[in-house]
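What follows is calculated from the coordinates using simple rules that are stated; it is not laboratory data. Bear in mind the structure is a predicted one, so any value in this text is a computation, not a measurement. Cβ atoms are built from the backbone, for glycine too; each structure is taken alone.
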Structure 1
Amino acid sequence: MLKFIPDPHGTPVAFHTVDGRADARALVVCDHASAAIPASLGDLGVGKAERISHVAWDIGAARVAALVAEALGCPAVLAGISRLVIDCNRQPGDPSSIPARTCGVRVPGNEAVDEAEADNRARSWFWPYHTEIGDRIAHLWRHGRPPAVVAIHSFTPCIKGQMPRRWHVGVLWNRDPRMAAPVLAALRARGDLVVGDNQPYSGREINYTLDTHAGAAGLPNVSFEIRQDLVADEAGCIRWAAILAGVLGGVLADDGLYRAEIY
């Protein structure tokens, strides 16, 4: 039974972890696992409804990530801070790292962030999360072969002024197809899912975490985007964790996957 259940609205910490088996071959990461904002920043001038919406975090992603890690017996690292404070999947300094406007919502508390405040947010939240990811990868690599890295995200069913997003799940990847290709094939073979290949976002655009920790080191990697209405409750999270763990189990069983290769 899963012992760790992340509280996305609790007191912020830089990250949460799920432990795995000593012989684990993969690491699960979740960049937008939390909607928590430290008390020192108040509400950043953002309304309550927006602070619990996709504006602040990826709904359902943390729970799915933790359940996938449990099913696969591998560790997980989940960011503990809202992307309204600092986005853990953006390079610090990028305008979208500490957004003054996001998803059409103004963030007054981010409009006058100076260099000292931006550096403090990065040191408090961003870098500890990424250091933990690096440490976990190093541990897995030292105790076996080059590990795989799996990222979990979720996306909104629609964006104002655009057509509804028909995909149930998207598989995001950049240059390395070793995990994406068989995962796409397995998901499509089910026959009951609309599966996006680098949709609704592309892994070739903003993919900081996987590019930095996996791509640059030649580690096999893949990212999932699940439509949020499908993981809005516990039953949905359990169903999608089972789907992803099922397709990943077959891919991760391939001994030929575990090599460092730069694409």
Structure 2
Amino acid sequence: MSLPPLLDGRTVIVTGAATGIGQAFALACSAQGAHIVVADMGPADETMDLIARQGGQAIYVKTDVADNDSTQAMAAAALQRFGRIDGLINNAAYFREVKLTDFEAIDPAVWERIFAVNVKGVWQCCKAVMPAMRQQHSGAIVNIASVVAVAGQPGYLHYVATKGAVLSMTKGLAKEVGQHGVRVNCIAPGFVITDATRNRPVEWQQSFLKARAIGREQRPDDLVGTAVYMLSDLSGFVSGQTVVVDGGHIMY
């Protein structure tokens, strides 16, 4: 007997869904029966086309997570098109432009920008979807942090600090919104090979590869099973948790 899709009929917003990890999340959720809101600052034609090819339903909403009005418009578009919001994957992040920098040399403007997207953006997206989730008395939020928030990483203090904040926000928010039937969990990926990360120093990339129990490159698809689980009823009594998905580098 075949089982129904895990997210059948639900609406899931994925930020930063135009490319890379966000695109993989959007496609996986669609394959599990969800209606997808593809939220990104840039065009997302490829993601939309791939979802359509696999028979899914999706809308694209141009979204700047660092802007409150933009995230509110994102949630409003989801409700207008699909009538509900069941899941949110806070994947959008400022990383592609971040350069390896000694902490004393970090440009304050870069520090402020990375916090505006990676921390303030998560908060604003959660704010935007909560009225709908509270009214439904159900919902699941998945925040995307990073293994560097658990292990530390020299040369990226600004990025590490933002992802550490995401870990803490996950716990605090889970405690606050559980009474409304909303669960909040977090994924901490290892170093994932995408267009946004290929420009990192080779020796830096190899340091992650050598430390893994599963000795291969990590791909976006390696993360989607955990995300679908966190959004589905399979994790109905799981909240405030962080799962490190990095091939067995960090173990605890």
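Here mean count of other Cβ atoms within 10 Å over residues 69-76 has been calculated and equals 18.8, so which of 1, 2 was it run on?
Values: 1: 22.8; 2: 18.8.
So the calculation was done on 2.
Suppose you compute log10 I(q)/I(0) by the Debye sum over Cα atoms at q = 0.15 Å⁻¹, for residues 45-188 alone for every structure in 1, 2: which one lands on -0.82? Intermediate values should be presented prior to the final figure.
Working: 1: -0.97; 2: -0.82.
Working through the options, I get structure 2.
Which structure, out of 1, 2, was relative contact order in percent (Cα under 8 Å, 6 or more apart) derived from, given a value of 23? Write down the numbers at each step before the final one.
Working: 1: 23; 2: 19.
The read-out comes from structure 1.
Looking just at distance in nm of label points 7 Å out along Cα→Cβ at positions 21 and 229, which of the labels 1, 2 belongs to the structure with the highest value? Write down the numbers at each step before the final one.
On the way: 1: 3.8; 2: 1.7.
Looking at the calculated values, the largest one is 1.
Which structure, out of 1, 2, was volume of the Cα convex hull per residue in Å³ derived from, given a value of 119? Working shown, then result.
Details: 1: 119; 2: 131.
Traced to structure 1.
Tell me which structure, out of 1, 2, gives -13000 once helix-only ellipticity at 222 nm (-39500 (n - 2.57) for each DSSP H run of 4 or more, over all residues; to 500) is calculated. Write out the running numbers ahead of the final one.
Numbers: 1: -8500; 2: -13000.
Label of the originating structure: 2.
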